[in-house]
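Before anything else, here is the set of structures, which you'll find just below.
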Structure P
Amino acid sequence: MIYMAEGEIQTVRGQLIPARMLNEYRYCPRLAYIEFVQGDFQDNEHTVEGTRRHRSVDETSGPMPLPEDVFGNFKARGITLSSVDFGIISKLDILESKLGKVSPVEIKKGSGPEEGAWPADIVQIGAQIQILKDNGYRCNEGYIYYSASNKKVRIEYNDDVLIELITSINGLQSSVEKERIPPPLVNSRKCEGCSLAGICLPDETALLEEITDEKDIRCLYPARDDAYPVILNEQGSSLTKSGDELVIKKKGEKIGNVRILDVSHVCIYGNVQVTTQALSELIERNIPVLYFSYGGWFKGLSYGFNHKNIQQRMKQFSIALDREQNLTLAKQFIIGKVKNCRTMLRRNCSNDDVTSALDELSKMIKKIERSKDPDSLLGIEGNSARIYFGNFSKMIKKEMRKDFDFKSRNRRPPRDPVNALLSLCYSSLSKDLVTACLSVGLDPLMGYYHRPRYGRPALALDLMEEFRPLISDSVVISVINNEEIVSDDFIFRGDACNLTDDGRRKYFRAYERRLNTLVKHPLFGYQVSYRRIIELQARILTRFINGEIERYIPFTTR
């Protein structure tokens, strides 16, 4: 922690702050916290372009004499220095020397303001000047080069710059010490070009926190994810790496390839091999590799050590140990599920056929709201499932019920085509929720409604409840009613029923199509894909866990 008292700075935590983070803090304190404390980052076109323009100065080059040896002119690049007194560190893009004095030059991709430099950039160059002074170099000015306008702005290191620097250091260190994320900017144009808008969720969080009553919520991130999963279902195939591509082979012959840049995660079903080189590259890029049995049972995953927010996971565990908060969250997950089950019956059945079921599910929702303990909640959820699956066959077209006769839910193994589809769909959905939990820094094994046990992704199963009807059940109903999957796509072995290879390919296409379907968010009003909404709900849960919002709101549709 760094404090300012009587004009002095004291470092008591010993944590060096990158000058770049001070730039972020001056621009947006919440942005700096997400990057510096939570360890979250995401590229967009602006950050990628900034990285490209920095390539020429990223590698260390040129002489870097000691302070007492600086006499003539020189230019160095990529020099890293720190100041223990101020608790800051920086990699200098360019360091120029003239007549014994040195000056840092910071490269920015933008055009800058009409006059001078942006305040956040001034803080960053001020930090670099102070670092050089603390290392014994003669330095009282620096430069900011805005490459888009080819403009080089001189910054004199005066008292105003020093005060801004100290204020930013103290502000960021204070937020670190409090372990509480700063509030979002409200209706700020700064958010519109921010690469972390989809992580920060400024408008959504402001609405949920009741900071603003603005109903026109901006969708500050793409409606669909550019990356997509690679599903390997061809038995005896292998996944290898070649340059920046993943290559799928079988018996030594190439049968497919995909750019690693376009991959969100990799799903391995049954007897499929992954080379060490491919696995290492995927882990390095924080792309999960998920393993399933051939029948679709989710067995585990390989994942990089990318999210370092241990404080959030500690809060996640502490809520699980708090009986009242734990029950509150569990109730919301099940309310979301029952509401969406009711919606599915109302959408896909004649009201005369399911009037009684709709009324009973409405009563179940009220009972859930009044439940006082986990056991009663479990019983109510079980009764709701009985009502829902008791009417599930009514959502299947009459002419299809001969081949897709559904009487009750069964699994391990599923004994009929409908249950085989449901089991595979629920398994697919659970892996997407595991991936979502990991991506937002939550432990998928510590849940609230589903109690933790060895190897069980309890939190992923919790979040999955509200999406079961809208994604999994919807996929099953649609592929049957549209005759996308027919009786010939199933194989029976003893009491077990499973999809054929061709049937599984049809299923995967339908499932991914559903995840990419755009839907209007009932609370925020914009349209995004179901895959985005899954991540969005996981992030909303983190807002509750971190104390930003008072309650978790499940995703439900009308």
Structure Q
Amino acid sequence: MWCFAPSLTVLSVATLALAPTTPVPHPTPDHRFGVCVDTPLRIAFDQPPVPGSSGAITVHRADGSIADRIDLADPASAEKNIGGALSDTGLPHEFHYQPVTVDGDIATITPHHELDPGQTYYVTVDPGVFTGFAGISDPHAWRFTTRHEPRPGADHLVVAVDGSGDFCTVQGAIDAVPLGNTHQVHIDVRPGTYDEIDYIRPDRSHIAITGAGADRTIIQYTNNNNLNGDTALVNGGPADVCPRRVLAVPDIHNCWRALFGVDADDVTLTDLTLHNTTPFGGTQAEAFRGNGQHITLDRVVLSSFQDTLRLQGDGFVTDSTIIGDVDFVWGTGTAFVQDSTLESAHAGFVTQIRNDANHNGDVFLRDRLTRAPGVADGTVYLGRIQTDRFPFSQAVYLDTTMDTHIIPVGWQITPNDCTLAPNLSDWEHHSTDSTGGPVNVGGRLPCSRQLDDATAAAWSDPGFVLGGWVPTTVNAGPTGNVRTWTVRWTATPGHSPADAIVACRAVWLCWPVAHVSTTADTGATTVTLPPLPGRYVFGYRIAGGRVQATSAPVTVTRGR
């Protein structure tokens, strides 16, 4: 057995072949320094451990006083406050969570809260916490000292699962952002799998979280309506409801069940995966819930089943993948989703859009509607809505590629009577099949609408849809030539004529390759890179010389 805080690869304590009849020796003394204050605690066994239902894991301060205690015999203690979450009443909200999890031979113990910086702790484990394991009682066996906090007001924080950054968890870095924050704070998340629920409260705005790529930085956890919905029990009573926000359609329900929940404005997530591991049929379980204004999701993968992506304010999604089955894009806000893949994991519904008469719904531009293996033809609707509850629902598909899993009628409304839905906006323009040919829309819902070119062009503008807000993004795709790339950009309306798209071979080696149009908030250009092999990124450089957004790296190989 090894016990370790993940600030280094392994904190070796002792080796143990677990067997119920084998005496368990005390581990060899060891001590780690510079451990993250938000560290999970991990024990590596020689075979998969089996958690028990009695005993406690206790984190002691150096003087023996108790800093935290996880009692497996008390299920009600498996609650913790995440991110300083406050309910509608202003009281701290407690999330149900799993204090002990097992992955292969590794058991992970998640404390109820962060530890203090610059302090020494030791951990004891009672018999019964793991079947056949006699526990750890020696105060010198599993001992570590936490590092000091990053400097106050830092605008760049690093998260690393191995403890080599400022924090070991994404939530730890979020919690380091000051309340009332008014300037951009960048959180870089290094490669790894982070098992955690994350939450950003309303007064922690202007946060940009960037992973190392959606295939390399993965945040995952099991959270859902049964565990942390409005009907779940907290401290023996009804769950408290969400913080009230002034949004398009106020919604104060079911805000705690998401893997990653955001109640703040101006939050950006880039280059990572959010995977809500709630199993199929396990009720509503958002991978991401954005209950603030100006939410940007760029090059992310969102994976769950029911209700995968929920946006309640203004949101912009680009070059991403959203996987789900029932209403897996939904909410009361306005969303612009472009150049992304929406994959149906089972038969069901892509959207359920609940905007009101005064706000736009969701617009999908140049997206791809795909399906997982086994999803039959004609089993997925573009969207559904109860028109008696949400009569102004709007879902617009523009230049979208659709596989034949999309049912010919396209849309489902309840009650199924178009005469009762005069304000419904189920719209399409130029939908194509997987070969690029036009989709036969002759069987669509009678009160849906095929847009003309001029109307479709207006709704293809993110600034028009989002009321003048557009984030700055840059993304690139190959054209078939190893040196030539199509670079797409978005920028806030009214940007400077001196703004430019640049190509960078290194941070310090950037050169302009195209100017951006001042009459549009989105555009594309074709760029041919020099015949010098290597990795490049494209960037949006503002007039003052700073690169404000970059693409994922592209690679130039030898050849034409």
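When distance in nm of label points 7 Å out along Cα→Cβ at positions 117 and 149 is worked out for each of P, Q, structure P gives the greatest result.
Between structures P, Q, the calculation of mean count of other Cβ atoms within 10 Å over residues 421-428 yields its largest number for P. Structures P, Q were compared on relative contact order in percent (Cα under 8 Å, 6 or more apart), and the highest value belongs to P.
Match the computed value -13000 of helix-only ellipticity at 222 nm (-39500 (n - 2.57) for each DSSP H run of 4 or more, over all residues; to 500) to one of the structures P, Q, and report its label. Only one of P, Q returns -13000 for helix-only ellipticity at 222 nm (-39500 (n - 2.57) for each DSSP H run of 4 or more, over all residues; to 500), namely P. Matching task: 1.04 is the computed value of Cα Rg over 2.2 N^0.38 Å. Pick the structure from P, Q. Working through the options, I get structure Q.
Coordinate-derived values only; no laboratory data. The shown structure was predicted, so the numbers you read here are calculated from the model rather than taken from an experiment. Cβ atoms are built from the backbone, for glycine too; each structure is taken alone.
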